[in-house]
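Multiple structures are listed underneath, in structure tokens.
Values quoted throughout were computed directly from the atomic coordinates according to the rules given, and no laboratory measurement underlies them. Fair warning: this is a prediction, and the values are worked out from it, not measured in the lab. Cβ atoms are built from the backbone, for glycine too; each structure is taken alone.
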Structure P
Amino acid sequence: MRPRWLIVGLIVSVALNLFLIGAGAGVVALGLRMARENPGARPAVFFWATDAMSQPARRETRRMLLGLRDAVRPDVERSRALRIQAWNGLAAAAPDVAAIKQSLAQSRQIDIGLREKVEDQIVDQTARLQPADRAAYANGVRRGLAAPASR
């Protein structure tokens, strides 16, 4: 009787291991697909648009973009905190609709100001580049922004 249970246990163990390997591969594949097809905002498009530029221009532009990211981070966090505060307020027993709308409006104003600041600095930086690098960067940004949500 003992060898029969041993064989059954071995078969169950193999089946379970194959299932776990398949599940792991599925999770990895799904994660890669979700990363590739992320329909959300694409702020990295400005960074990756530098790929076709010459090395000195790419390095200079990426350095500027990383510095810009660090400079706007406090405002991004403040805008996010205002949105969280607003949506948390909506869950209150008696929500203050005016305060919620005010927080969301403040958050939008911060976001608009940030977009203006970022785009202006990128344009100023890129305008100083050689024509070929400007064209390469513009093409990269255009491709990144025009890419469908599900590539």
Structure Q
Amino acid sequence: MNSFHFDPDAPLSSSLGYQVRETHRLLESYMQQCLVRHDIQIGMWYVLRVLWVEDGISQREISRRIGISEPTTLEQLRRMAARRLVRRVKAKGDRRKNLIYLTGDGKELREVLLGYLEDLNDIAAGDIPDATMELLVETLTKIRHNVRGRLSRI
């Protein structure tokens, strides 16, 4: 075991969960302020990120990759379809299954929106050395792995 122990008398700000949550909220808030310029909601952003990597996947797969429920994904896809950012196409082998594809408008947003993400990453990393940032990402990945492993046994 390691020596990082919970101290019930420590201030909230010393909590790992608090630090991760507050950091995530700030990063997401910054990104949302950039996205609103293009009438994009943060939920749409996550769907776009998935589809920019692999277009033409199912709603279920999008949900799995983002880590959100299928009804939540469906709501985002409805909004995105109304904005003509995505289109649904029936899968050839399974007519009950829809594959989600980006439209030209959805594809065109990639460069500008990823530019905001690049700026945010630069701001967040600031003067933190690359090796420290790499260690942070590695550490957060291990934390998620540890907690997932325990969750599977509860």
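Compute relative contact order in percent (Cα under 8 Å, 6 or more apart) for each of P, Q and report the one that scores greatest.
Values: P: 37; Q: 18.
Across P, Q, relative contact order in percent (Cα under 8 Å, 6 or more apart) peaks for P.
Rank structures P, Q by distance in nm of label points 7 Å out along Cα→Cβ at positions 48 and 104 and report only the one at the top, that is, the highest. If you can, show how the numbers build up before the last one.
Numbers: P: 3.1; Q: 1.8.
With respect to distance in nm of label points 7 Å out along Cα→Cβ at positions 48 and 104, the highest-scoring structure among P, Q is P.
Here semi-axes √(5λ) of the Cα gyration tensor in Å, for residues 16-55 alone has been calculated and equals 22, 14, 6, so which of P, Q was it run on?
On the way: P: 34, 13, 5; Q: 22, 14, 6.
Computing semi-axes √(5λ) of the Cα gyration tensor in Å, for residues 16-55 alone on every structure in P, Q gives 22, 14, 6 only for Q.
Assign the value 16.7, calculated as mean projected area of the Cα convex hull in nm², to the correct structure from P, Q. Before the final figure, lay out the partial values.
Working: P: 16.7; Q: 12.7.
Of the structures listed, the value fits P.
If helix-only ellipticity at 222 nm (-39500 (n - 2.57) for each DSSP H run of 4 or more, over all residues; to 500) is computed to be -21000, which of P, Q is the source? Mind showing how you got there, number by number?
Details: P: -28500; Q: -21000.
The correct label is Q.
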